[in-house]
1. Which structure, out of 1, 2, was mean count of other Cβ atoms within 10 Å over residues 174-181 derived from, given a value of 17.5?
2. Among the shown structures 1, 2, from which was the value 1, 7, 16, 20, 21, 19, 11, 4, 0 of P(r) over Cα pairs in 5 Å bins from 0, in percent, for residues 70-261 alone calculated?
3. Out of 1, 2, which one gives 2.7 for distance in nm of label points 7 Å out along Cα→Cβ at positions 78 and 278 as computed from the coordinates?
4. If mean count of other Cβ atoms within 10 Å over residues 46-53 comes out at 16.5 when worked out from the coordinates, which of 1, 2 was used?
5. Matching task: 25.1, 107 is the computed value of Rg and Dmax of the Cα atoms in Å. Pick the structure from 1, 2.
6. Between 1, 2, which one scores greatest on FRET efficiency 1/(1 + (r/R0)^6) of positions 118 and 206 (r between Cβ atoms, R0 = 35 Å, to 0.05)?
7. Given a value of 23 for relative contact order in percent (Cα under 8 Å, 6 or more apart), calculated from one of 1, 2, which structure does it belong to?
8. Please state which of the structures 1, 2 yields 4.5 when distance in nm of label points 7 Å out along Cα→Cβ at positions 62 and 238 is computed from it.
Structure 1
Amino acid sequence: MNYSHAEITLIVPVYRVELYLRECLDSIKGQTYVDWECILVDDGSPDSCGKICDEYAASDSRFRVIHRDNGGLSAARNAALAEANGKYISFVDSDDYVYPDFLKVMHSLIVKNDADVVQVGTEMLFTSFSRMKSYVDSVVCISREGVARELMLDIKVQSHVWNKLFRREVIDSPFPEGKVFEDIYVMTEWAKNIHKMVLSPEILYVYRQRKGSIVNSRFVDNRLDYLKMIAHRAKVLRALQPEAVSEKLYGRCVWKGFINAGKVIARNVEEKDERIDAVRRVSRIAASAPKPNLWHLGLKKWVRACLLLRNPSRFVMLTRGFDGLNYQKHKKIAHRFS
């Protein structure tokens with residue numbers, strides 16, 4: 001088989017994941033669908049990841065390796081996209097792994113439905129348990145209007161790229177380099193090219209919950225980047241599909257982003273003054289948004305939004321107080337991988 005013309009290109013950025021990399025690559029090598037190439041991007045990893053990548057490339061010609069100086073996740077993905085040959089593109093994070101039928105199911109659905117994107121369900125993996133997220137109850141096809149609405153809600157259609165298969169033409173904007181939550185940005189930009197999307201409830205992607213991952217990082221600046229991405233998503237999708245992204249939905253989702261950013265900072269920043277100062281920064285950004293509407297948000301979120309705006313210190317105090325009573329959240333944090 002000539003893998004320079006493979007049907008699917010898998011893109012796997014690799015950095016400091018030697019504990020998990022073999023499991024990831026073995027899961028790709030074991031796919032029941034075989035017409036694929038996998039581009040491994042060794043992003044200047046200081047451990048043995050580069051050697052592991054070379055080992056897999058030497059044993060299976062479907063693996064290709066790009067060795068580069070460290071430039072971050074977005075730069076690694078962009079480098080791989082420039083070399084991709086596949087008609088379809090899928091992204092796998094190197095500390096995750098996939099079920100054997102991951103590609104087979106998604107390829108069948110995207111071809112059968114003449115779709116632009118397919119999304120499958122996810123297993124959220126912790127050290128001693130897992131959580132299954134199907135997102136939908138049965139296979140569903142949605143239009144671009146539905147994609148815009150569901151991306152805003154971020155419930156059925158997730159704003160990450162790694163449990164999906166994309167038609168190559170959908171991907172016409174690069175990942176933003178030097179930023180986190182880059183998936184929110186590209187999913188928003190690519191939405192204009194998505195005319196049909198298929199959602200499958202089948203659990204086929206395993207997302208490992210790690211203490212040291214970018215998303216779980218506790219840096220305040222990451223949360224402020226998150227707010228910028230949320231604002232960008234709301235603005236672009238409202239302009240793209242104003243009928244689908246109503247004023248109510250716009251306000252609900254923007255304020256959900258502000259509240260979530262404030263809560264993450266309140267929970268995770270160790271030093272008290274730094275914690276309160278950071279939430280005040282979120283409050284100042286939120287002040288430029290439309291005022292929170294009780295009927296749009298519901299009582300619970302409206303109270304939190306008003307506290308965030310008017311009394312950031314009280315917002316922090318109540319968030320940390322309620323968080324201390326949340327057993328399930330503490331269980332998840334305690335059982336993340338290293």
Structure 2
Amino acid sequence: MPDLSRRRLLATAALAVPAVLAMPHVRAKARSKFVYKYGNNLPLTHPLNVRAAEAAAKIKTETEGALDIRIFPNNQLGGDTDMLNQVRSGALDFFTPSALVIATLVPAAPINAVGFAFPSYERVWAAMDGDLGGFIGEEIEKSGLHMMRKVWDNGFRQLTTSGKPVVTPDDLAGIKIRVPVSQLSISLFQALGAAPTSMQFSEVYTALQTKIVDAQENPLPIIQTAKLFEVQKYGMLTNHIWDGYLFVASGKTWYRLPKDIQAIAEKTLNDCGMEQRDDIAKLNASVQADLEAKGMVFSKPDPAPFREALAKAGFYVQWREKFGDAAWTRLEKYVGKLG
């Protein structure tokens with residue numbers, strides 16, 4: 001009897017070994033799948049969506065299908081304000097707002113968009129990959145969102161008009177110009193003597209076409225992909241604001257992801273963001289010629305009189321007070337003294 005019991009025990013143990021070895025495989029197959037939505041306001045042809053699609057495909061592959069990011073471009077989920085509300089509530093998982101858009105939630109976020117602050121891309125990326133970008137990310141985190149560390153490029157914003165070119169600040173007097181839903185943009189153009197009107201980007205083409213506004217300002221690739229050249233004649237290379245896309249995730253859904261999936265997603269989105277920066281740099285080199293071929297007339301105003309007008313109007317003093325010394329000191333570290 002003891003021998004029989006011993007043989008049964010050994011047989012039972014032998015059967016248990018393959019079951020134990022199989023358990024990790026069973027757990028891997030049973031891993032939760034996350035289907036997340038990413039919304040933005042740009043056409044599929046824009047470099048942001050091209051690289052975002054690459055990132056989504058790579059993330060899905062590297063997580064073995066555990067994270068599947070579906071892209072909703074071109075305001076399919078509503079305007080910027082709608083999508084910001086959705087990402088806050090967790091109804092939308094990823095969003096790439098301009099810092100100007102997210103300012104309603106994170107007041108310090110648009111510090112990069114102070115008028116005529118950045119003279120070059122070299123200074124932009126030093127600041128955004130350095131202390132200034134880190135500070136913005138920390139402030140966004142406090143609001144319940146999570147920001148990827150690499151900011152994607154929107155580009156330097158340029159001015160366009162339908163009636164006449166702008167050479168000096170005096171030429172802006174009374175011009176009705178569309179700006180984003182941003183107090184900073186409104187303040188900038190008011191200080192320069194224009195009559196700014198905020199509206200969602202999805203409304204811009206029609207507003208220009210029907211002459212509700214006479215002018216607008218956006219980076220050249222946006223002017224091209226949104227076909228604003230059809231309703232605007234003059235383009236001024238003012239570089240008055242550098243604008244980026246902050247790749248943010250809803251804190252309500254981002255922190256549900258396992259740590260390893262978070263790491264894969266963040267690294268991939270950051271890597272693709274760096275490639276998107278290169279795309280915009282190459283696009284900027286050719287897009288002006290394309291817009292000129294479509295009938296736009298370009299000029300390059302001297303920025304010095306515009307900075308002087310802003311300083312005289314108290315613009316820089318006003319916004320230093322609003323942003324606070326912590327943000328402003330980080331900005332001036334990269335661009336020098338303002339005002």
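What follows draws every value from the coordinates through simple rules; no lab data is involved. From a predicted model like this one, the values you see are computed outputs, not experimental measurements. Cβ atoms are built from the backbone, for glycine too; each structure is taken alone.
1. Derived from 1, not from the others.
2. 1
3. Comparing all candidates, it corresponds to 1.
4. Only one of 1, 2 returns 16.5 for mean count of other Cβ atoms within 10 Å over residues 46-53, namely 1.
5. So the calculation was done on 2.
6. Top value of FRET efficiency 1/(1 + (r/R0)^6) of positions 118 and 206 (r between Cβ atoms, R0 = 35 Å, to 0.05) goes to structure 1.
7. 2
8. Structure of origin is 1.
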